[in-house]
Structure I
Amino acid sequence: MSVRSFIDTNVLLYADSPTEPRKQSIALALVSEHLRAGSGVISMQVLHEFAAAGLKKLALPDSLLRSRIDLYARFEIVAPGVGALKEALALRVMHQLSFWDASIIQAARDGGCTQVQSEDLATGASMGGVLIVDPFQARAVAAAPRRRR
């Protein structure tokens, strides 16, 4: 069973990044797992960031970008209001985060997530009751062969 997780922009970008094949594979598996389980959450901020970076950094064609947005729209999408903005500002001060990172944490809270899947935040930290998990680091460790004693 998948844990209800907020998926950050970097995971979605790696899913379309052939220059990082290991991370692409992990990102694709994570996205697929959460789509199947109905346990993935994103925000409008993430969709906007994905579209902007997809066009600029990955040079995705418009048709592919639209297709990906249709796919990611199958996740639960959090559209924060004024209350969430105020909570994000409080998280920013409390955890010394950028405003945008605090907004991600707050969106995860609003979406009822217990984890944020992100390469860009402090892995292992708990902020506002949400655990930060780097899926590329966690899966790499989980996939590493164990030594026999």
Structure II
Amino acid sequence: MSSPPLTTREFAYLAVIGDGTHQDVTEILGIEPSVAWNVGEPSERTGRIQKRMLWKKTSGLDDKEELSRHIEALFFILGQKQKEVKELFFRGYDPFIQCVGYYPESGHGTHLSRDIVRQAGQLNLAVDLDFYQVGAHGHDG
């Protein structure tokens, strides 16, 4: 029996890394994270000790939505937080938009509109793109 057809999965989140604590990031941004941990805390998933702090806010959308919609949702969440994002830089944090895509073997691509690029630039956010080609038996659902 053949496997069901693979579907494209895409998502994005705002990530902040740095030497401080995720509590400090929450205080600066005034936004609660979706997931956060500090250096030295055990991973909830693996139990291994975290080697870096991470503050993460997901878009809240399903991973079947287009990547651009996830990014737009993050910009909506950030609203008028340009000053607060700049404060993260002054305190030594590195905020960025993390984009992830899982694609069938037939190929993939993405387009970031001028508006998305402009908004990322206004917030001084880097954009990291992680795309994976997934075979028929390697799709993680």
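Any read-out appearing in this document is the output of simple, stated calculations on the displayed coordinates, not a laboratory observation. All values reported here derive from a predicted model rather than from experimental measurement. Cβ atoms are built from the backbone, for glycine too; each structure is taken alone.
Using the calculated result 2.6 for distance in nm of label points 7 Å out along Cα→Cβ at positions 11 and 91, pick out the matching structure from I, II.
II
When P(r) over Cα pairs in 10 Å bins from 0, in percent is calculated, the result is 11, 41, 34, 11, 2, 0; to which of the structures I, II does this value belong?
On the way: I: 11, 41, 34, 11, 2, 0; II: 11, 37, 32, 16, 3, 0.
This value belongs to structure I.
Computing helix-only ellipticity at 222 nm (-39500 (n - 2.57) for each DSSP H run of 4 or more, over all residues; to 500) gives -17000 for which of I, II?
This figure was derived from I.
Quick check for you: by relative contact order in percent (Cα under 8 Å, 6 or more apart), which of I, II is greatest?
II
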